[in-house]
Structure P
Amino acid sequence: MEFDQQFVEYVVKAIVNNPDDVKVSRTVDERGVLITLDLNPSDMGYVIGRQGQTARAIRTLLKIVGAKNNARVNLKINEPEGGRPAPRRQESRDEIDTSAVDNLTI
C-alpha cells in the first residue's frame, strides 16, 4: 500500500465511528493518482464536515503528501447507495397560504 493511501486510511479511520467499514483504493492514470474512499453511510457527516471543511482539509493534506512525491493526488469520496435525499422544494405557489396579506394595502 502506498503512503498516500495509508495516510487517507489512517486519518479517516481516526475520525469515523465504524473504522472497519473504511475502504481506500488507489488508481493511477495520466492525470495523476486518484484515492477513492468508501465508508459507512452513517459516517459521511464526520468525513465531509460542516460545509465540507473536514473533506477540504483532508484533500489539502493529501495534496501536500503527493507534492512530496512529485505526484498529483486527488480524493474522491463515494456516496453510499441510497445517498441523501435531494432537498425538498415547494412545487407551486398554490401551496402557500397568502390569506393574511391578500387585503394588505401599502
Structure Q
Amino acid sequence: MLLLELSIFPLDKGESVSPYVARCLDIIDRSGVHYRGNSMGTVLEGGYAEVMDVVRQCFEALAVDCNRIECSMKLDYRKGRTNRLEAKIASVEQKLGRKLRT
C-alpha cells in the first residue's frame, strides 16, 4: 500500500490560492481514495495507479487556468500493509503511552 503526501498549487494566482486547493480537495474527496488533509498538504493512501491517477486529475484541473503549478510529492510504500494513515500514528502513540494532538 502506498502513502503519498501531496501539495499542489498554482504559483501565478496571487497570495491566496485556497480556491485552487479546494478544487483539488474536491477531486481527492470524490475519488474514493482514503486520505487525510492538513494545513500543508494531503496524504493519500491506496494502490500506486489509483493514487497517481488522483494526482493527475488534480494537475489537469489546475492546468486549465493556471500557467505555473508547483507540485511536491513524497511516497512511502510498504508491501502488504493497509490502513497506514491511522496505524502509523497509533504505533507512535502506543510507544509514547498517550494520544497525540493530530
Structure R
Amino acid sequence: MPVGIDIVKIDRIDENNQRFIDKILSDKEKELLKSKANKKQFIAGRFACKEAFLKANNCGIFDLDLNKIEVLYQEHGNPFILYKNKVYDQVSISHEKEYAIAIVIV
C-alpha cells in the first residue's frame, strides 16, 4: 500500500500567478477556485495533494503533468483524486494557519 505525503507553506503560493495556476490546476479545479474565499489555501492544498500522489506512485515532480491530476470532492465533501479515469479515494487534505498538508494512499 504505497503512501505519499506532502506539506506546503501557504504563503509561498501566489494566487495571481496564472502561469503557475495553469500548471497546477485542471479546468475543473480552476472553476472550484473561483468560489473559494481563501484561494492561496485551496491552491496549496491541491499542490500538496498532487505532490503526495506523485510520491505514492514513485514519480518525480516532472514525471506527470500536475494539471492532469484532478483533486475533486465527493458528494459529502471528502476529496478524491481523478487521474486517467481512475478514482483514488484514500486522500486527506488539511490546513492549519501557515501550512497545507496532504496524504494519499494508492
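Laboratory data are not the source of any read-out in this text; all were calculated from the coordinates shown. None of these values were measured; they are calculated from a predicted model.
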Suppose you compute relative contact order in percent (Cα under 8 Å, 6 or more apart) for every structure in P, Q, R: which one lands on 42? Q
The value 0.92 for Rg/Rh (Cα atoms, Kirkwood Rh) was derived from one model only; which of P, Q, R is it? R
